[in-house]
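Please go over the structures that come below.
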Structure P
Amino acid sequence: MEYKLDDIVEMKKEHPCHKSKQWRIIRMGADIRIKCLGCGSSVLFPRAEFEKKVRKIIPAEEAEVS
């Protein structure tokens, strides 16, 4: 799975805020921090757990166009 900073990811489960499934990657390392596009809250995941929970990745270049 390839992803980078500022890509938008769609998670398998909805966030309880506004039923948003889309998040922006805001930090990458051993852990990955993502920010909810619905409410702005952020969550930190270990990389392996993050990869299990992601449904699809929308590259930052495509996300800015649409």
Structure Q
Amino acid sequence: MTPVEVERCFGFRDGYTHVPYRGKPAADGPRYKALGNSMAVPVMAWIGQRIQMVEDLTKEQQEAA
């Protein structure tokens, strides 16, 4: 897989990790490492939504009691 394909799998836009380093385009190795140390954006959004849903339900139950 190319760095762009990995970025897409993780939910980042194309070229997200393609930043210059010492005036030159970033090499693939550091780009893969940066992606490997990240978390998939859609998964993190889903987890955040589920946490918010539980918080909202808990608040509603407490107000009803």
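What follows draws every value from the coordinates through simple rules; no lab data is involved. What you are looking at is a predicted structure, and each value in this text was computed from that prediction instead of being measured. Cβ atoms are built from the backbone, for glycine too; each structure is taken alone.
Out of P, Q, which has the highest value for FRET efficiency 1/(1 + (r/R0)^6) of positions 2 and 50 (r between Cβ atoms, R0 = 25 Å, to 0.05)? Ranking P, Q on FRET efficiency 1/(1 + (r/R0)^6) of positions 2 and 50 (r between Cβ atoms, R0 = 25 Å, to 0.05), first place is P. For which of the structures P, Q does the calculation of helix-only ellipticity at 222 nm (-39500 (n - 2.57) for each DSSP H run of 4 or more, over all residues; to 500) return -4500? Label of the originating structure: P. Taking Rg/Rh (Cα atoms, Kirkwood Rh) from the coordinates of each of P, Q, which one would give 0.92? Corresponding structure: P. Taking distance in nm of label points 7 Å out along Cα→Cβ at positions 10 and 42 from the coordinates of each of P, Q, which one would give 1.6? The structure behind it is Q. One of P, Q was used to calculate relative contact order in percent (Cα under 8 Å, 6 or more apart), giving 29; which? It was calculated from structure Q.
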